[in-house]
Structure I
Amino acid sequence: MGWSSLNNAVNLLQMEQAHLGEGFWDFGLINDLESSSVNNNAYTLYLAAQVNSNAVAFLSKSMTITSLIEQRGDIHHIFPKQYLINNGYPQKAYNQVANFVYTEQATNIKVGKMPPVEYLGKIKDQIIKGVNEISTLDAKSALSENIKTNDIPSFITEATHQDYNKFLEERRKLMSNKLKAYYESL
């Protein structure tokens, strides 16, 4: 390694230490994800991390987020917008990027205004019955893995509007963790 390359590596390391320390990952990035704009750099990078890992879309067995982005697929509100409106949440709250996931259009339509506890309960029942009306997932383990892959807190299966703020906080942390892992893999 030449002097110039070594100097650049040292400069990069110093920049990382100054700007990308634990405070950035634990607070700064999480604060950046507290946004209602999909034109948010942190959210865009989160989608890049999802694409890089070839993540499967929410409630899908095989459709990737990459495919949905390319096809301009549906962005689904994990806690549906109308459900949150009906429970007194303002637009700034229900349109948080931490409430968004990519999903297939048919799934998004079938979920409609149902709260997560209801639509995920129906999906679990349909898995037991061998029916795929809402989702293409066909095993409870696949549902759990899909929730994890999409960086959604595991308590989502029991969540109501009363859990929404806790959900947003936990989801932002999970999204930040994915971004950190993605950055470190580069």
Structure II
Amino acid sequence: MNSCDTLGVAGADACLRRLMDDWHGVPVLLCDPLMNVNSANDLGVALLGGLRYSDNLFKLVFLDPAAADFFTEWPHIAAAATDLLHSIAAQEQHPGLDALLGELSERSEDFRRIWAGHDVSSDARRVKRLRHPLVGELTLVCDVLDVVRLPGHHVLVFQAEPGSSSEQALDLLGRLTAAVR
């Protein structure tokens, strides 16, 4: 039996962290139900590096001044984020949800408009098109993996098409990140 088999939630974090750190060439984030980024591998940190709200993906979308440039398809990302928030609000109460909704409502006219209009995204937008300040345009497929040990937590994995310019850009971002360490 390995140490991950006997550990509780805190141990699962350590085991997940080790697994995430072993994934090279792909940005990986561990997020709680309200999309607070609890952990990230080095490339995940680098992908969101320089963004003001890299600690919460909802705040990043609606409150970060750089979001509209970072997410090249920001309207789709904002609609999908709002859909997810509507879904979370319809479920059981999550600690911090009211505060998050209040902050987004108070500080973002775009959020208020989309939330009130209940604009529904037509798809989950698995493909993320980003404009990173260091490496330029990226097209990444985002897979969201549920973490059974941490109910409501998700591992987000961003992959580039093999041999693509996005894969080359992620490789460059990884080298730039390693050079800084």
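Every read-out reported here was derived from the displayed coordinates using simple, explicitly stated rules and does not represent laboratory data. Everything numeric here is computed off the predicted structure, so don't read it as measured data. Cβ atoms are built from the backbone, for glycine too; each structure is taken alone.
Some observations on this one:
- Largest in volume of the Cα convex hull per residue in Å³, for residues 42-105 alone among the labelled structures I, II is structure II.
- Among I, II, structure where distance in nm of label points 7 Å out along Cα→Cβ at positions 34 and 154 as derived comes to 2.7: I
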